[in-house]
Structure P
Amino acid sequence: MRFGVHIRTDRGLLRALDQAQRLGCETVQLFSGSPTRWARKPLDMQEALCFAEKARSLDIRPIIVHAPYLVNPASPDDAVWNKSRDALADTVARTPSLGGDLVVTHIGSHKGAGWQQGVGRVVQAVRHALAADDRVTIALELGAGSGTGVGARFDEVAQIIDRLAGHPRVAIAIDTAHLYAAGYDVSNPQGVDAMFADIRRLVGLDRLRLIHLNDTLAELGSHRDRHHHIGCGRIGREGFRAIVNHPASSDLPGIIETPAERDWDERNLRVLRSLSRRAR
């Protein structure tokens, strides 16, 4: 597994990459614009080119681009859905300029309109976004299963992929905190084996492209999204040891999305490396 963090780019792409280098990141995730606004500034193409070239020279790969937090592809509200569809497509279009080929997006919430309608909206939005650039894969990130969220279980994302006719550029991303909240006990080797077996059976391990590595303060099956530092929550070190050393994760990027506090990115990476047989 290649370890990295979600980098903040508010002070510029290259400064963010410098920080990733200082942390010893092997991969990074970033937003291509504001994560909390619909308005999108044009990408500075020269800066993006320099970012992509420097990342290649540092062997930081893959570059993963996260769709804005506002994006809700399952929304029944036409105004929100149209903005979400366009923002996801714009993220896909920007990604190759940053040296990436993978976009991760939350699947969203149907807001009470019903599962089938929500899935239909997701399928339409993803189809539209895939057309923005044929070099980019979209990874659907499983949620914690709270409220009217769409896609917290592997059988649910399997249905979405089936509705997309098994499109080869549709993948999944898993978040360890979300998995635990959704009822997958990844705090021990047996639970981790069972989780990856579910992916293999229902979705296919070839569609798993990214793991967000986050511990959690939430209880198992609580459907609460409460990210915490690696080894300091309910998943614990043994859970992460099993995850990062599992054969199914060996070639994947592992991105930390823990709370941005002081030197915790460095500390979390240190813990993951101490648990990884490859890193040792």
Structure Q
Amino acid sequence: MLSLRQAGYAIDAVIAHSRGASLRKAQKLAEQVGARAAVGVPSMLNADIVWFCVPDGAIASAGAAFDEALSRARKKPPKSPWRGKVALHSSGALTSDELAALRKRGASVGSVHPLMTFVRGSQPSLAGVSFAIEGDEDAVRVARRIVRDLGGSPHLIRKKDKAAYHAWGTFASPLFTALLATTEQVAAAAGVGREAAKQRMIPIMRQTLENYAALDTVGAFSGPIVRGDVDTVKRHLRVLKTVPLARDVYLSLALAALRYLPTKNKAILEKELRSTRG
């Protein structure tokens, strides 16, 4: 929302679902973007665009709640309060059909998902970030304009591809973080504490990402598997018996390396890995 305001968009209201922490968060955000904060759906819908930033499971119910409240406020409206408006949500896995109730009422609906990670204490720039967009024609047109204004890169996506797209994003960040947590456990087995492990891993991780950006996966791949060093891989598997879950991760990623990347002694390595996996 801060990025929208900085890009020149006027924010009318930030709606909280309840009082307490939700309202306090809405009030803080509203103050930052020059908007009003409210609990529940307002009686009038002044904004041209309504963006639902709620958990995936709450998108459809939030849309229905908005429609019900607005319809109740206008006992005899000359037209649907949604006609001519755009309703968006930001789920990466779900499609614009989550807002089908608003589509029936005249809104143009869409989904807009940034391929970016957002965690407390971090405010990443959206410049250069890829956004997956799908939905009704007007909603897609508006969403593409917004993304460009934010400095992002809009990409159309088919509804049927959204689940795979979101799984891809999950590999790129949340599961990558899980891999880092697993790596810390292996470091502990080597007698290295978590903080020290993090500091010592950062240079090699940065260089790996730089290599990937410049050279793709094949050029960035290094280590005993690409060399076909069977004895070293066996040593890894023996010592990782002390960290069983990490060994499972090692086996899966090593088999993926044999499948997707060029390696030496592929048949011998695969036999060793599969026999260990059981």
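Comparing mean count of other Cβ atoms within 10 Å over residues 158-165 across structures P, Q, which is largest?
Details: P: 17.2; Q: 13.4.
By mean count of other Cβ atoms within 10 Å over residues 158-165, the leading structure of P, Q is P.
A value of 7.4 was computed for distance in nm of label points 7 Å out along Cα→Cβ at positions 46 and 230; which of P, Q is the source structure? Spell out each step's value before the answer.
On the way: P: 3.7; Q: 7.4.
This figure was derived from Q.
For relative contact order in percent (Cα under 8 Å, 6 or more apart), which of P, Q scores largest?
Sorting by relative contact order in percent (Cα under 8 Å, 6 or more apart) in descending order puts P first.
Assuming 13.1 is mean projected area of the Cα convex hull in nm² as calculated from a single structure, say which of P, Q it is.
P
One of P, Q was used to compute helix-only ellipticity at 222 nm (-39500 (n - 2.57) for each DSSP H run of 4 or more, over all residues; to 500), and the answer was -12000. Which one was it? Each step should come with its number before you reach the end.
Values: P: -12000; Q: -16500.
Structure of origin is P.
Check the numbers for FRET efficiency 1/(1 + (r/R0)^6) of positions 142 and 174 (r between Cβ atoms, R0 = 25 Å, to 0.05) across P, Q and tell me which is largest.
P
Of the structures labelled P, Q, which one yields 2.1 when distance in nm of label points 7 Å out along Cα→Cβ at positions 54 and 126 is computed from its coordinates?
Checking each candidate, the match is Q.
No lab work stands behind these numbers, since they all come straight from the coordinates. Remember, it's a predicted structure, so these values are computed and weren't measured experimentally. Cβ atoms are built from the backbone, for glycine too; each structure is taken alone.
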